[in-house]
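Any read-out appearing in this document is the output of simple, stated calculations on the displayed coordinates, not a laboratory observation. It should be emphasised that the depicted structure is a prediction, and the values quoted were computed from it without experimental measurement. Cβ atoms are built from the backbone, for glycine too; each structure is taken alone.
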Structure P
Amino acid sequence: MADFRRSLKLYLRLLGVQVRSQLQYPFSFWSDVVSTFLLELVYFFTFAILINKFSGLAGWTLGEIAFLMGIAQMGFGLMDLFFSGFDPDALSPMIRMGKLDQVLLRPVNITLQILGMRFIVRRFGRIIEGLAVFIFALTQINIVWTIPKIAFLPVVVVSQIIGMGALFIAGGTLTIWTHQPVEAVNTLTYGGNEVMSFPMGMYPAWLQRFFIFIIPLVFLNYFPALYLLDKQDYLGFPAWVSFVSPVVAILMLLAALQFWRFGLKHYQSTGT
């Protein structure tokens, strides 16, 4: 327990250093937040105009899709805050320049160090945009909110943070061997966030199966949304799959951490 408190205190201190350094230039910080927010919002409204013209997509109304998109954006934005140290675009330069060697020599858990080395505060722009889209969705649809649904909503968001964070860890681990970001990883992370933002009915069967059985992102947003929106699942899965998002997320994280430990055991310095 003492080790856990020490690790948590150190992690929070690392985050504090990151936040203070980024707030040294408030104009730059707020311009990044606002520009990110506006760019994401313009993307959503462009999409909303198209969907509104066709009166929905794959049996989902604009409000229901906005519900999916808002939760996905909030979850991904929060994940990008806490797991950005494992972003392949950030970890690969560390490996190429030999900075990972310095991290390995410190008498502190390496996973904790990587998590605390990068905390990009401007990601709040995406989070705020996701919240705005989610609020918009609530004005367009009539959800019968119950205590279980209210309690389940934050579980869904946290599950997305953990599940997508696991993909960041796995993608970052690959750079131990490649020394460069693998573009396919961005397809699974940023592209996976896009997949979670839309109903499964719009995708071909092979892509649905991929995100159900290989990279199970469907369990992190689509199935939970069916329960929250009281919608029927045309895929034919039992109703209980709507509630397995935390289990799926934890399994993804455990698998990613195991891969990360495997990568560290086989790490060889670049010599720089």
Structure Q
Amino acid sequence: MSRRIANCFLTAKKARRKVLIPFMTAGDPHPDWSVAVMHALVDAGADLIELGVPFSDPMADGAVIQLASERAIEKQVSLSRVLQMVEAFRQTDSRTPVVLMGYMNPVEHYGSTRFPADATAAGVDGLLLVDCPPEERDDLGVAMQASGLDGICLVAPTTTRERVKDISSIASGFIYYVSLKGITGAGQLNSADLYEPVRQIREFSDLPVAVGFGIKNAEMAVKVAGHADAVVIGSALVESLSGAQTEEEACSIAKAFVAPVRQSLDNIA
């Protein structure tokens, strides 16, 4: 596990605090604002940032994140530019973990054997590839392990018990439980449905469990936090940011969205 991710969850556990993970698409609403927005999220109470790498065919993402990716791609946001954003973020924040979430194609285009070292050098802590099962990382997986880049793995409602066991033996950093079938931002989450799948993950792994997909506000975040170590909020935040016209407005929106979620999580008895 990367030092920053490990420290993040260890500190939260000691403080009896739930880890809050906001997701934002790198480069949206404007690439020049992304680093400032990342800092705004941390200032408002984010513990770890999940940074989406723009891709033209994000199969697991709903319309909100698809459109965000399209806007970022139109502004020439490549994987290299995303690493530059993380590097700039690290100039004044050496503590907050950053996990890149995306798809295999940009990594292959960059160079799967050299990407992990470059990502780690830029300050990235983990990588979650939606369309690359962990056992199929091949040379990328070897390079990730050599560079200390955590491979975050997904578990879904449809994942079998045997598959959960296999994933648990490969994952590092934390395990991301996808709380809904389908794409991001879709469907209604029933927090009661989280008990058994999260329990099963913990049967096979000591890694922290983060839950995402379908969490849109503070009330839903609190319900999910009753089962998970971390809560991920994505589409609702991305949609809120999409209307920003200036960097200052984008940062204000980010803080206004995250702060009440953080406060609600901290108020859990």
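Numbers at a glance
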{"quantity": "Entry that produces -14000 once helix-only ellipticity at 222 nm (-39500 (n - 2.57) for each DSSP H run of 4 or more, over all residues; to 500) is calculated, selected from P, Q", "calculated": "Q"}
{"quantity": "Among P, Q, which structure scores highest (criterion: distance in nm of label points 7 Å out along Cα→Cβ at positions 115 and 243)", "calculated": "Q"}
{"quantity": "Structure with the greatest value (metric volume of the Cα convex hull per residue in Å³, set P, Q)", "calculated": "P"}
{"quantity": "Comparison of P, Q - label where mean count of other Cβ atoms within 10 Å over residues 75-82 is highest", "calculated": "P"}
{"quantity": "Source structure (of P, Q) for semi-axes √(5λ) of the Cα gyration tensor in Å, for residues 139-194 alone, computed value 34, 13, 5", "calculated": "P"}
{"quantity": "Structure with the greatest value (metric distance in nm of label points 7 Å out along Cα→Cβ at positions 35 and 147, set P, Q)", "calculated": "P"}
{"quantity": "Which entry (P, Q) yields the derived value 23 for relative contact order in percent (Cα under 8 Å, 6 or more apart)", "calculated": "Q"}
{"quantity": "FRET efficiency 1/(1 + (r/R0)^6) of positions 131 and 211 (r between Cβ atoms, R0 = 25 Å, to 0.05) - structure with the largest value, from P, Q", "calculated": "Q"}
